[in-house]
Structure I
Amino acid sequence: MHGMIFFELRNYVEQRHGQKVWDALLAKADLKGRVYLASGAYPDAEVMTLVSTAAAMTAQSVSTLVEEFGAFLVPALMKLHGHMLRPDWRTLDVIEHTECTMHRIVRIENHADPPHLTAERRSPDEALVIYTSPRRMCALAIGIGKGLAVQFHERILITQPVCMHNGASRCEILFQRKAY
């Protein structure tokens with residue numbers, strides 16, 4: 001997994017709970033002394049271990065923690081990839097075009113393997129994302145959607161009628177823009 005995820009996970013934990021909690025998390029996850037650089041690449045298993053350990057330490061579900069982290073991640077993603085967005089794009093446009101813009105470039109330039117997304121724009125106010133990844137971190141996509149809505153000052157409703165965590169082979173995440 002791309003080091004930026006690990007780097008920002010550390011920022012997330014430290015901003016919410018302090019550096020001592022990050023150090024305790026590393027120790028509890030048997031990763032004491034591990035340093036994550038934004039430009040590095042690290043085993044998927046390590047992020048899964050960190051997330052499950054952090055969830056246990058904070059008495060949150062893994063999906064809640066990953067979703068919150070996804071929303072937290074958006075400003076860093078916008079800083080890193082915002083230049084790829086068209087100026088007129090809003091939340092659903094970014095979601096619709098993530099695979100063909102950001103993910104494509106990340107695969108080429110960073111040799112990373114973000115999840116494969118298929119997005120279908122059903123209407124101006126609705127986009128369906130099909131998420132498939134062995135990481136099964138669909139909650140991250142939901143959190144990123146929520147973070148994008150905050151970024152663009154929009155309200156969205158997110159539903160997930162199909163999920164790999166319920167035995168499906170993929171996740172279907174429906175993002176709907178709501179009027180104020």
Structure II
Amino acid sequence: MDFPLIETSRLTLASLMVTDGSAVFSLFSDRRVMEYYDLDIFTREIEAQSWIAKHKARFDRNEGIRWAIRFKGQSRLIGTCGFNSWNQTLRTGEIGFEVSPECWGKGIAAEAVQAVVEWAFVAGMGKPLNRIIARTMLENDASARLLLKLGFQEKEIVRGGGHWKGAFHDLRIFALASKRD
């Protein structure tokens with residue numbers, strides 16, 4: 001399968017490229033972006049290159065897909081969005097996203113996530129998804145608001161449901177089901 005290109009009114013979502021390494025490093029080395037992320041803050045650009053390679057490998061194995069978010073007509077990456085996991089059998093996926101702080105409060109993440117959700121429910125990676133989940137830390141109110149705005153429902157709170165950066169974290173689990181009959 002070729003990597004799908006998605007366009008919205010303001011954005012182009014396309015494959016991550018090796019040349020995106022410095023922009024990915026800039027995102028993932030920013031403490032504001034990483035505050036609620038399940039990764040340690042990047043300290044070397046090689047970590048960004050490894051992250052890009054990991055997502056390319058997931059796509060090649062039909063296990064996930066991650067788009068670079070760019071403004072239409074521009075080459076600079078301003079965020080990423082996609083599925084950290086994609087289960088072909090159960091037709092479920094777990095979505096994740098982040099955008100540069102300069103884009104916060106402008107609807108960029110919501111626009112990208114909405115486009116990716118629509119793609120997943122209609123086309124998908126071979127088979128459309130039936131259900132999408134998202135996990136956020138309890139304190140991540142901005143992501144929770146975005147997910148609720150897009151129709152996700154908060155399903156549960158899992159105490160100690162995540163472990164990263166040397167600590168356990170309570171997580172909110174959100175879900176969105178396809179509107180198919």
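Each value in this text was obtained by applying a stated rule to the coordinates, not by laboratory testing. Everything numeric here is computed off the predicted structure, so don't read it as measured data. Cβ atoms are built from the backbone, for glycine too; each structure is taken alone.
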In terms of distance in nm of label points 7 Å out along Cα→Cβ at positions 27 and 67, which of structures I, II is highest?
I
Value -15000, calculated as helix-only ellipticity at 222 nm (-39500 (n - 2.57) for each DSSP H run of 4 or more, over all residues; to 500), assigned to which of I, II
I
Suppose distance in nm of label points 7 Å out along Cα→Cβ at positions 3 and 91 works out to 2.7; of I, II, which structure was it derived from?
II
Comparing distance in nm of label points 7 Å out along Cα→Cβ at positions 75 and 163 across I, II, which structure shows the greatest value?
II
